[in-house]
Structure 1
Amino acid sequence: MKSKKCLVSFGLAVLLIIAFILPGCAGVATDNNADEVVVRQQDPEYRLKMQHSWGAAENHFYEEYARAVEAMSGGRIVIEVFSEGELVDYDEIPDAVSSGLLDIGHTHPSYNIGLLDEGYLEYVPFLWRNTDELMAALWHYGIADLTKEAIEEAFDVVVLDFQIADPAGLLFSKPVYSINDMAGMTVNIEPPLAYMLEDLVGIKAIYYDAEDLWYNVQMGIIDGLEYGGFKAMSDMDLHTAAVGGGVSGQGSFVLPYFVIGWYPYYCINPSLWEELPQDLQAILIEATHANTVWMRSYYAYHEIQSKTIMQEAGIGITNLPEDEVELIFEKTLEWLENDFAPKSPRTQKLYEAVMEALKDFGRI
């Protein structure tokens, strides 16, 4: 086993040298742009279709993934990227990957909670305070391993790995200064956050596809939504839908972040995975990790600029009072113990992992 790992590592090193240092080698074609050399063979071994569950405005994240895979593989893999709804609906992505309609998918555990009880955990409010806590919980406390096991069992796909996307806030088309101001609103959110706000202030929870959000906010069909942070929402132009004529303070972006801490995943068709040689398997996994670094750094770089854009459009920034954040967190703990843990032996293990992490982080 050790010797095989060494061979894979050596093979990857060679591929990276070929891709990035020796683009002029025989059999490899490059473009003439000195600023961005793209390495490819004339005939890729694999042309793959990939769909993600985000809006088309965020295609750039996945095009970056496709570029990384093509470069790292020396052009042996070329990926065509499709956005939410282009081939299948957002909640059909794992099934489409399993059947071979898609080769690779990118989606969220919480997008399939009807079939995946473990997916509820992604959408628990104020569970983590920052990206470091979420990363530790995923990869050191066992949440990633348990959730990967559940996804692969439920959908017959191979999970390449999880990612850390942007932490989420809440955007409203009306002034919101506390959770009481949300009373009676129609808000685009999923359970369990939906359950908690329904119970606390009587919101009406609903859920639409990403590409339907702008119209539904602009037309007043929904009063608010969760869709990532400042950059994610401005990419989708949601702030313009949330204000009427740019009236200052008419719309609200509600902090603190980590209302939700997203951890989407890449998955691949199992038959295709078995067909791929080990070096290409390793490249797809390492490209997932590289894409996470790109995604996180991109969001961090653009957040302040995007916040300013939203404020100039008329979005007021609200910080929920600390006692309200604590109230929601207490609701979170109750829901985890009374509703989530009893769902299955695996959700019990996830609950125990979460509790261990929260104790170590000084939260409980």
Structure 2
Amino acid sequence: MSTQPRTRLVICSKSRWAPAIRREHALAQLAAEAGHTVVFVEAPQDVRTSRTSPRRWLARLVKVGTPATVVENIAVVERSTVVPGHRHQLAQIADAALLRRLLRALVADERATIVSTTPWQWRAVAPLTGVRRVFDCADDWSEVIPARAAWFRSLYERVSAEADAVIVNNASLARRFPYAHTVVVPNGTSGALLATSITPQPRTRTMAYAGTLSERFDAPLVAAVMSMLPGWRLDLYGECRYAGCGDRPGDELRALVAEADGRVVWHGVVARVELAARLDAASVLVLPHRPLGAITGDAMKLYDYAARGRPIVSTRWSPSLADSGTPGLRLADTAGEWVTALTDALADTPHTALARREWAEANAWTRRWPQWSQALLGT
């Protein structure tokens, strides 16, 4: 895939390695396939973990973890922190000190590239010398946590001034980094979802949602839609990230599941290799998001959904959604609009399904790698 010299690539992730479903997972896998050695630094386990795994948490807090190989050319390392670095400035200082200690142990040669994926990690990355320092930004955290928007923007300014390269997934984010050489590398389609051909749309009234479940997921809207469409079913695949709930469902999601008489089922996380079959079992794929959080982001769900050819119905959670280019994307905000859109989606044509698949193929992660690697490695 690449003729570039091999580089040690250290990715400071905002996620765990499993499930491998996010942008930084795709980056790690593409770099490994290109022959680079990748160390994937997982998001830290904070003090809450000490309640269930105190020895493991404390061991990673006291000493640097040892990377463990998970697949060829990719090793994963766990780490601990006390309080997540995004909570406040003191938490950032403490977390950055722990991360910087780990990074210094991981990068022993000058041909290493360090990738930061959140602005609060930059305090750990910036002081490192003899390495290439890159910021890959997939979310505008000033939108995700608006109460601390000014602080996040000040962090962006520092990144903009100090990074060797800044990579963002959409043009709106590029404006946050006025002093940097910023490259736009959009999200892409998973190879696992392109590995098999699309199948005919099933003659059932079934919806599927795949992705993180949080306050962005408009459970009350979905409940209203389900009450108006008593013959429909919804399958939910993904991890829960509700504030204060750990990995458990929030109140809205619990109420939705309880009130739907078994027609809404949360299956938890499924592996990428299983996701295609789960999506294929649905007649319509849905994205019922509220306009909260990173509303200017580039939704990976659209690429994944399109890869399976199914019709897609989404709320207008982002002002740029209509410009995504996804063929046949149906937009609806009220329960009545959703009923109409879902009913129309059952009459979707094979031609439109094929157009969605071709769009997804044109936006595969492998198509992103040449531009991504140039920005990462400075070639």
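Nothing in this text is a laboratory measurement; each read-out follows from the coordinates by a stated rule. Quick caveat, the model's predicted, so the values are computed rather than measured. Cβ atoms are built from the backbone, for glycine too; each structure is taken alone.
Summary table below
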read-out: Structure responsible for -13500, with helix-only ellipticity at 222 nm (-39500 (n - 2.57) for each DSSP H run of 4 or more, over all residues; to 500) calculated and labels 1, 2 on offer; value: 1
read-out: Among 1, 2, structure where volume of the Cα convex hull per residue in Å³ as derived comes to 132; value: 2
read-out: Structure responsible for 21, with relative contact order in percent (Cα under 8 Å, 6 or more apart) calculated and labels 1, 2 on offer; value: 1
read-out: At a computed 2.3 (distance in nm of label points 7 Å out along Cα→Cβ at positions 85 and 189), which of 1, 2; value: 1
read-out: Of the structures 1, 2, the one that 0.75 was derived from, the read-out being FRET efficiency 1/(1 + (r/R0)^6) of positions 165 and 293 (r between Cβ atoms, R0 = 30 Å, to 0.05); value: 2
